[in-house]
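J.: Next come the structures, one after another.
Where a number appears in this text, it was derived from the coordinates with a stated rule and is not lab data. Since the structure is predicted, the reported quantities are computational estimates derived from the model, not experimental observations. Cβ atoms are built from the backbone, for glycine too; each structure is taken alone.
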Structure I
Amino acid sequence: MTYKLIAFDGDDTLWHNEPLFRDAHIRLREMLSHYGDADTVNDRLYQAELANLSIYGYGITGFTLSMIETAIELSDKKISAAEIHELAEIGKSMLRAPTRLIEGAEDVLRHYAAHPDRKVVLITKGDLIAQQLKIERSGLESLFAGVEIVSEKDPLTYRNIFGRYGVEPSEAVMIGNSLKSDILPVLACGGSAIHIPYEITWVHEMVDQTEIDNDHFVTVESIAEVPESIEKLEEDLPAYGTVGSMENV
């Protein structure tokens, strides 16, 4: 059996994303250094992001508003209008930033896009407009059979997406950098997954990999290793039926 659907995450899997947030973190810590040390600023920002997820969702817009909220609250409203304006401009610059592809990503996508018996789908999470801009700037859009921009990545979301493309979870493999968003939900609904760790991981996405016990999961160092890993995973796939469940994640 071979996978009929090969899905890729976008941010920090196909293109660099987290460095933009890292640089914004650095500037925020500098700006608020009179009101708290680096750990305090980081913690207050993270708490603001968590509290705002249900309102703004994931992405740059929510992050920018959380930075502004953190600056106002941590400074006890002493932060200047000019500094708030600077934070807003940081957010805008993040949205305008060019999409920098991860080395080897385009080659792997072209490899699978050339196979008519496989569907290559992008499944990414975050701001709708921001994600659309990244995809357009990436130059990769024509290589996807479909693009799915979602507000959350959970087993039901993946199962519904796979269903829209006419495949069972057991016929799909997901490639991504986040264990929490790209790997565990796919394994939980019966799919396969390939983890490509990125150099920076948002604390909200951190998961202990040692807790994962699933024969249809593998970790690789770079996206260039994906084709070989898919071949090895396919060797162990049954001819029919599901390959996993919540019980063995």
Structure II
Amino acid sequence: NYMIMQSYDFYALYQKYGCNMQFGGDDQWSNMLGGTELIRRKLGKDAYAMTITLLLNSEGKKMGKTQSGAVWLDPNKTSPFDFYQYWRNVADADVLKCIRMLTFLPLEEIDKMDSWEGSQLNQAKEILAFELTKLVHGEEEAKKAQDSSRALFSGGGNVENMPTAVLKESDLRDGSIDILGVLVATGLCASRSEARRNTEQGGVSVDGEKVQDIHTSYTPGDFAEGKVVKRGKKKFCKVTFES
């Protein structure tokens, strides 16, 4: 079972690399103790384990997951913008806990946020998202992500740094592409049926204008300066055309 595998893994690391300390989340305590006990019994040596408090949301669920999978530190797997947006969208009940646990802001400064409510919590989320993105991806990428987020959701900032998708000639049908095709080609929807459902339910907009007619079509010229296509509240990209 899992405990045996993890215990043996610790034992193998001890033998091969002299690793005598294992770190893990609170939920791994018994598994790590299994490793220390295996090392003691087979080798007569001491090994140690240390747990770290799990990052849980207000519902007791592990944070760091999205509908599309894990939130990665690698920018090739989770872009700096998507990383920023994940933390920008944490629940009100979780934002201050995350700031305390994950940032290096002075505790005195965080203590002042304890009384924040309403729009001030949105400010706290921006602080959290910026600080974590800066820590992982650098200040320049954090500023770009923040600027793009504000451009999309607040009407200010620079849309140039938001996620982009490029349509190609092969995406066209008779010289144009309908809104369903745009949503699928950009990855905003997994299939035309999903795209149809989102469009008919009013969850799709192009440059801020809601699109509910599934027959709405676009030509390459419509994307000359790029269009911001949005599905739902949190999925979007700037779409351009490449001939």
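J.: Which one of I, II has FRET efficiency 1/(1 + (r/R0)^6) of positions 12 and 84 (r between Cβ atoms, R0 = 35 Å, to 0.05), as calculated from the coordinates, equal to 0.80? If you can, show how the numbers build up before the last one.
T.: On the way: I: 0.80; II: 0.35.
Corresponding structure: I.
J.: Shifting gears a bit: Between I, II, which one scores greatest on FRET efficiency 1/(1 + (r/R0)^6) of positions 116 and 228 (r between Cβ atoms, R0 = 25 Å, to 0.05)? Walk me through the intermediate numbers first.
T.: Values: I: 0.70; II: 0.25.
Structure I gives the largest value of FRET efficiency 1/(1 + (r/R0)^6) of positions 116 and 228 (r between Cβ atoms, R0 = 25 Å, to 0.05) among I, II.
J.: Which structure, out of I, II, was mean count of other Cβ atoms within 10 Å over residues 140-147 derived from, given a value of 18.9?
T.: Working: I: 15.5; II: 18.9.
Computing mean count of other Cβ atoms within 10 Å over residues 140-147 on every structure in I, II gives 18.9 only for II.
J.: A further question follows. Looking at structures I, II, which one was distance in nm of label points 7 Å out along Cα→Cβ at positions 92 and 108 calculated from, given that it came out as 2.9? Mind showing how you got there, number by number?
T.: Details: I: 3.6; II: 2.9.
Value 2.9 for distance in nm of label points 7 Å out along Cα→Cβ at positions 92 and 108 corresponds to II out of I, II.
J.: One of I, II was used to compute FRET efficiency 1/(1 + (r/R0)^6) of positions 44 and 124 (r between Cβ atoms, R0 = 35 Å, to 0.05), and the answer was 0.10. Which one was it?
T.: Numbers: I: 0.80; II: 0.10.
The structure behind it is II.
J.: If FRET efficiency 1/(1 + (r/R0)^6) of positions 4 and 36 (r between Cβ atoms, R0 = 41 Å, to 0.05) comes out at 0.20 when worked out from the coordinates, which of I, II was used?
T.: I
J.: While we're here: Using Rg and Dmax of the Cα atoms in Å as the calculated read-out, with 19.4, 65 as its value, let me know the right label among I, II.
T.: It was calculated from structure I.
J.: Quick check: 3.2 is what I get for distance in nm of label points 7 Å out along Cα→Cβ at positions 132 and 220, calculated from one of I, II. Which structure matches?
T.: Working: I: 3.2; II: 4.1.
Structure of origin is I.
J.: Work out relative contact order in percent (Cα under 8 Å, 6 or more apart) for each of structures I, II, then name the structure with the largest result. Write out the running numbers ahead of the final one.
T.: Working: I: 24; II: 12.
Largest one: structure I.
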